[in-house]
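The structures come next, written out as structure tokens.
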Structure 1
Amino acid sequence: MTAFSLEPAQTAWCAELRTLAEQRLRPLADKGEPGRVNRELVAELGRLGLLDRLFTSGALELCLMRESLAHACTEAETALALQGLGAHPVHAYGTRAQRARWLPGVRAGTTVAAFALTEPDAGSDAAALALRADPDGTLPAQDPPSLARNPRPRAQEPSPPAAVTAPLAERDGGRGWRLTGEKCWISNAPEADFYAVFARTAPGAGARGVTAFLVPADRPGLTGSPIDMLSPHPIGALVFDAVPVTADDVLGEPGRGFRVAMGTLNLFRPSVGAFAVGMAQSALDATLAHTAQRDAFGGKLKDLQAVAHQVAEMALRTEAARLMVYAAATAYDEGAPDVPKRVAMAKLLATETAQYVVDAAVQLHGARALRRGHLLEHLYREVRAPRIYEGASEVQRGIVAKELYATVEAP
């Protein structure tokens, strides 16, 4: 990719993804039940090899996937993204045993993952987590749950970095904890098969006192309930009642879970922007078609200067957001030092832009756009949440400002 355009092969792949989303994923999404995991849709993403690419692609390719799928099927895009968000901590920070046990099912679409960070009083302020991980002496290591849900696991994952290949129980004396507290607004809860859970192992230590755990859904003491929300995918609350975990369940290192969370979010934030760009482009395309055909005031809507200028503004903002998303993803792939600032800017601009473009599209379509089942009615509901999750717009502005001032020398 140059600074201004995709390579021909990338453009062709995006077109192929849009076709797959329209022809094979859209029909399955339409059969899904709102507020429930659409396991048939997730399995199809696995059969198409798209879930596998979550773990073999860089940030830019992830963005291209999410943008392309969102253009034709936001439900498929979200199902893919949630698999990646929930499983990335295992892929990037898990032990060989954790990866071999859980990732084949995620890749195949037979195991559903979830990222459990947010709490009732700790949303955007992730360092304020209150879910407690109380020491529990020398609990024996937990046996892995039955493989019955994944009868045909795929080949074992490549070995993780040497720092996490040895079983943590051996390095940490078999230490155990009991998780007590709540998580809420968790996508795929309470239906996921496992959760990447972030809990406080060192009270009063802020971000340095958080540990990440891989918690199977059938662990004793873990219960969940759905939350009725404006969302086509499940969002729920989790209650941890002295849920047992051991060092074998730790993702990364004890006390360094905040790094796991932020490392995951730095990868997925620009791709949230790509999701938003896909929705904006879909709304723009619908508006171009509508205004070119709609008769009004003795001509076509597109002939009215006010309409034409509005459409031009929608296109301008969409393209600007797309370029910023691609630039942030490329910076991530190249290991640039200013990734936190870039990904925050990309998510902020793209999600705010999508809100503007979809709202403008609804206005230009009139009442028909708010009829149940209309594309824009669907996008109008979908476009609001990305400005909140994975760090609200206000949080992204805070990150950008912090990174900017870090380069200014104090007087």
Structure 2
Amino acid sequence: MDAADTLDELAQEAVAWRRHIHQNPELLFDLPNTSAFVAEKLRAFGCDEVVTGIAQSGVVAVVKGSRGPGRTIALRADMDALPMSEQTNLPHASKVDGMMHACGHDGHTAMLLAAARHLAAARDFAGTVVLVFQPAEEGGAGGRVMIEEGLLERFGIDEVYGMHNQPGLAVGSFAIRPGPLMAAGDRFMVTLRGRGGHAASPHETPDPVLASAHLVTALQSIASRYADPFDPVVVSVTHLAAGSASALNVIPASVLLGGTIRTINPETRTAVEARFRAIVAASAKLLDIEADIDWRPGYPVTVNDPEMTRHALKAARSVVGTDAVDDDCPRIMGSEDFSYMLEKRPGSFIWLGNGATAGLHHPAYDFNDAAILHGLRYWSALVEQRLG
């Protein structure tokens, strides 16, 4: 049996693992069943070390090469699902109400498990591979928590690599770019406070609803009139709550609005926050309203190291050919907490084609099992590229 046949068969086995994880989704740091499943597999594969409990439910495995010492590289997958109800009607659909793997973390975990099995069996490299199974990517900053608990120092990690599926990108293809790949994503909640009163007498009470209308419009000036048009900024107000449909003759005492701000440039991120605060204060003052801001810093910009990106490119091209790898893909204004690892160690993050599926975070989304073999081959080629 040659290596290609081995990986083909291993990818087919990984499909079953992926579907098991998909049927049993768990959220954020609360991943007892997923973590136990992953740790059990890693121990059965014969990894040199399997550590659990990092960032509550994270799992880390170590595989040492047979060719002696060398650098240590980390391969990372995320494990958590989303608080959504699945609408795929597939045989392997989620068995848990209100939870589903709508971002493909089930596939990421299965591919890295398959890579762990292959590497533990072959060990044809010099150095060490650390396989990181991370909790709480979906809003919990699990990657940051793992770093704070000493992940990088404890395992002597020199480089870090991540991979994420991408709907719309053909199966059997990859996409990557050096430098900024994904945006920083900050969140905000603003409470506008008046006094409340009768809708027939608006002159007697400051109106937070009117103030909110001004504010939603004014905030769009940040991207359209304050930011350099060649420096991407996206401001989205996604939540607005005020009053009651059963009391339409009442001017409410307060309005709550919230949303996200996404930036690529760290300096722009700081400047945009300052501009946001100034606009909120000015909009409130204009209509005699009080304003409270709850600013919630999110994940930083995901920045690919140029040299590590070249290594990732070489590995991807060895798997699917040069024409199937986009080396200058568009930046995406979504955010990703692998960015915390890339702030501390050189590395890269690559997109894996998921085909013409529903988009990420959509209730009809499902990870494409046909992508597993390509992801497995990429991880194997990357280890060979960096440690072979």
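None of the figures in this text is laboratory data; all of them are computed from the coordinates on show. What you see is a predicted model; the values in this text were computed from it and never measured. Cβ atoms are built from the backbone, for glycine too; each structure is taken alone.
From which structure (1, 2) was Rg/Rh (Cα atoms, Kirkwood Rh) calculated, if the value obtained is 1.05? Mind dumping the intermediate values first?
Working: 1: 0.99; 2: 1.05.
Here the read-out was taken from 2.
1, 2: which one has log10 I(q)/I(0) by the Debye sum over Cα atoms at q = 0.12, 0.18, 0.24, 0.30 Å⁻¹, for residues 302-357 alone, as calculated, at -0.31, -0.69, -1.09, -1.29?
Numbers: 1: -0.35, -0.61, -0.84, -1.07; 2: -0.31, -0.69, -1.09, -1.29.
Clearly, the read-out refers to 2.
Let me ask you something else. Compute distance in nm of label points 7 Å out along Cα→Cβ at positions 198 and 350 for each of 1, 2 and report the one that scores greatest.
On the way: 1: 2.0; 2: 7.0.
Comparing 1, 2, the top value of distance in nm of label points 7 Å out along Cα→Cβ at positions 198 and 350 belongs to 2.
If relative contact order in percent (Cα under 8 Å, 6 or more apart) comes out at 16 when worked out from the coordinates, which of 1, 2 was used? Can you show the working numbers first?
Numbers: 1: 16; 2: 24.
Only one of 1, 2 returns 16 for relative contact order in percent (Cα under 8 Å, 6 or more apart), namely 1.
When helix-only ellipticity at 222 nm (-39500 (n - 2.57) for each DSSP H run of 4 or more, over all residues; to 500) is calculated, the result is -11000; to which of the structures 1, 2 does this value belong?
2
Given that FRET efficiency 1/(1 + (r/R0)^6) of positions 30 and 334 (r between Cβ atoms, R0 = 35 Å, to 0.05), derived from a single structure, equals 0.35, which label among 1, 2 identifies that structure?
It traces back to 1.
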